[in-house]
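Have a look at these structures, which come just after this line.
Read-outs throughout are calculated quantities, based only on the coordinates presented, and are distinct from any laboratory measurement. Fair warning: this is a prediction, and the values are worked out from it, not measured in the lab. Cβ atoms are built from the backbone, for glycine too; each structure is taken alone.
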Structure 1
Amino acid sequence: MAIFELEIDDTDVQRVFDAVCGNYRYQALIQNPEYDPESVDENGNPSLPEIANPETRGQFVHRKVREFLSSHVQAWETKQAKLAAIQSVSPDVTISDPNP
């Protein structure tokens, strides 16, 4: 398998993360899938409706870059397949009137 790498200057990493996380709406807090407003923990504290996102900002950025690349491959290959299909079909059709 090939490895595709990017090098981002240390002074720009935060900017890149901020941009991708901002554009794709990364959430530091997410809905707690185990939230139950009536449940409490062993100390009597209610469960929280939101929890810290288990996906770090770095993981989120990497996932979004992979999704970006995958979507572009799919779009390109779909476009190429449509062009090939169009080129393989003859536009000529023979139609005549059997009762002239």
Structure 2
Amino acid sequence: MLSREDFVFTIGYDGPTAVVDKEAKKKYGKFSTRELAEKGFFRAACSSAVYSKNPEELGIVAEAFFGAGNPPQTGFDAMERLFGVTMVDVKRFITL
């Protein structure tokens, strides 16, 4: 299982190996879901919310992305599809 920071900054997969953005992880790895969303890193914020499995964090991302109005369907499935994020069981990662 990847650490939160590795999962949040995974940019793709090479077979069974996650490819992690080393610079982004180093600079923003300790940011909370809210901080990532406020900075405009919506995919990373969504990854953070998915990793935490906390619907409240997902709501933070949806509100930041769609605004305070009525966002469209914002369940985990919808947000995962929107940002291309899903939990994948990988044992290894490489950093670029």
message = Going by FRET efficiency 1/(1 + (r/R0)^6) of positions 9 and 25 (r between Cβ atoms, R0 = 30 Å, to 0.05), which of structures 1, 2 comes out largest?
response = 2
Computed 2, 15, 26, 24, 17, 10, 4, 1, 0 for P(r) over Cα pairs in 5 Å bins from 0, in percent - originating structure among 1, 2 = 2
note = The highest value of distance in nm of label points 7 Å out along Cα→Cβ at positions 65 and 81 among the shown structures 1, 2 is in 1
Computed 21 for relative contact order in percent (Cα under 8 Å, 6 or more apart) - originating structure among 1, 2 = 1
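Looking just at mean count of other Cβ atoms within 10 Å over residues 1-8, which of the labels 1, 2 belongs to the structure with the highest value? Write down the numbers at each step before the final one.
Values: 1: 5.2; 2: 17.8.
Top value of mean count of other Cβ atoms within 10 Å over residues 1-8 goes to structure 2.
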